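S.K.: Structures incoming, each one as structure tokens.
Every number in this text was worked out from the coordinates using simple rules, so none of it is lab data. This one's a predicted model, so the numbers in the text were calculated from it and none came from an experiment. Cβ atoms are built from the backbone, for glycine too; each structure is taken alone.
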Structure P
């Protein structure tokens, strides 16, 4: 059945429907990973986006139960070159089960070239080459974070005696972040993005983690100042959107990238050692380098390709953040030790508090 990917500037890419054949609009983005399509499609950070896969064969190993970053698709739609109908549950059928549309048979190289040349673009997948779009999704809307965050706290018990208690502020957290903490024995409490910091304090956390999530970080600016007193007292880590939010909370600024960093092969340099890590990334915004107050913050990581800020550490508080995903899924495990670094901060502060 014929389908069309139509960009807001009028460019049309014909293809065929996969999943549920229904019109959907969103920001058209691309990811360069060769594997991990299941994790990408279920990643809450892709909410409201039409995800283009640059690798030409998608669906090769089907959909594996329990391997997603959430239990359902989070992106608005998918754009593929060729759909492979393999696996116990194939991708096309799985998308249809969840009423998510997609389009196959697309020249994805041409799509990527267009986005890289023009910058951020919106598009629509539809049955006609001239679809009516009532309204375009707004990345500054709070609906994206609110739609993927938990609605009430979720508790995960500690796996080890005297394990740290980490409160994960959920702006759209991947399951792998929770799993990374639980594998290290932590008690984890996941709280909604809109949770009152005073309520978090009453839970007696040993550490805070601001998660990844969708949308423009500046949409959350009105809520950030309430977190500064708590973050200044408790060891805190930020990942992806969480990294941007911590920067904004302490007075830095963010800006939009021309076409984002999305994929499993992004080189990042650790400034202190000069070591280069290959990282998994998924973001369309970045911390503006000139806005970082060097008296209080140290830039710890830089993107090798474009020099953008990939990590920050506070000079006076036990707070640090990274733009990339140390939990990977999909992607390499070069940066997984950052969870251990965070928990070392937490344990050190816990000892000081206990004996202070």
Structure Q
């Protein structure tokens, strides 16, 4: 009975609903992605159940092991063969693993344990968290994986602020970031620079760097209110829309199911995020608050950035849409993260477990 109580239905139901929409969209593809996605979702649901059933308060005992493991994993991927011009994936033959995706809940867990054990980070104890974060960020950057660099930075800075870092530190960090922008720009690959430039005006290079953004906006615009039907959209069905099953699956959804389908998806995301916030605000200890807050900002940032780039409002960064995009690493990582949050519900008052 205690096990079932930890399987928070208000997280599981919207997550499963989004995964169901993902399978629905993949049924018409010619790349035989449906069955692998089913397997990824089943693995994710199993891990959700496992992490939900474990006592999250025991994780801090192992947080430095998590950190060392993460570093080793991120170093290992740099020595693997390049796939699509990057060292982001480890090919095991039967499946491909992306460490920067799968490690997100692990890194959040490490910093949640670290911050929960500090009484006053603003008093000077923030230096070690920042120094420990830099090699993680650097190894993801050199893969290169600029999208996940951004996601990691968002949830890390959010945790720093929640932990009590002073406003002067945040302002100082902002000025430092602006000062370092020229160096950051110099380190970018040519295709990354092109994506940022064409974001301002995709028509500058409509057949090159601006192509993806233009095709995405065409797909979304053609969907209208109710969509063109499953498999009826020309942009995704005829493969004018690159990565229709991953980075641009939101455009595929709206092209097929229209504004109505897109609104249903966003509604499921909002419900899930509100539930995570509810658990965060009512957690009985700092560890639970930091875990749920970190996962909230990670998932929210991915949703916001992915949909933003599909709409042409943000540069294309290659960030997946949680639970909807095709890919085992992203799906398994998100279900693991939700399982960690679900485990916190076992410590909440019973009246907070039910949404009325």
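S.K.: Where does the value 0.70 come from, among P, Q, when FRET efficiency 1/(1 + (r/R0)^6) of positions 145 and 241 (r between Cβ atoms, R0 = 25 Å, to 0.05) is the thing being computed? All intermediate terms of the calculation are to be shown ahead of the outcome.
M.R.: Values: P: 1.00; Q: 0.70.
For FRET efficiency 1/(1 + (r/R0)^6) of positions 145 and 241 (r between Cβ atoms, R0 = 25 Å, to 0.05), the value 0.70 is produced by structure Q.
S.K.: Out of P, Q, which structure matches 23 when percent of Cα pairs over 27 Å apart, for residues 9-160 alone is calculated? All intermediate terms of the calculation are to be shown ahead of the outcome.
M.R.: Working: P: 23; Q: 36.
Going label by label, the one that fits is P.
S.K.: For volume of the Cα convex hull per residue in Å³, which of the structures P, Q scores highest?
M.R.: Details: P: 131; Q: 144.
Max of volume of the Cα convex hull per residue in Å³: Q.
S.K.: Let me ask another. If helix-only ellipticity at 222 nm (-39500 (n - 2.57) for each DSSP H run of 4 or more, over all residues; to 500) is computed to be -21500, which of P, Q is the source?
M.R.: Numbers: P: -6000; Q: -21500.
Answer for the origin of the read-out: Q.
S.K.: For which of the structures P, Q does the calculation of Cα Rg over 2.2 N^0.38 Å, for residues 73-176 alone return 1.49?
M.R.: Numbers: P: 1.49; Q: 1.21.
Of the options listed, only P reproduces it.
S.K.: Also: Assuming 15 is relative contact order in percent (Cα under 8 Å, 6 or more apart) as calculated from a single structure, say which of P, Q it is. Write down the numbers at each step before the final one.
M.R.: On the way: P: 15; Q: 29.
Answer by label: P.
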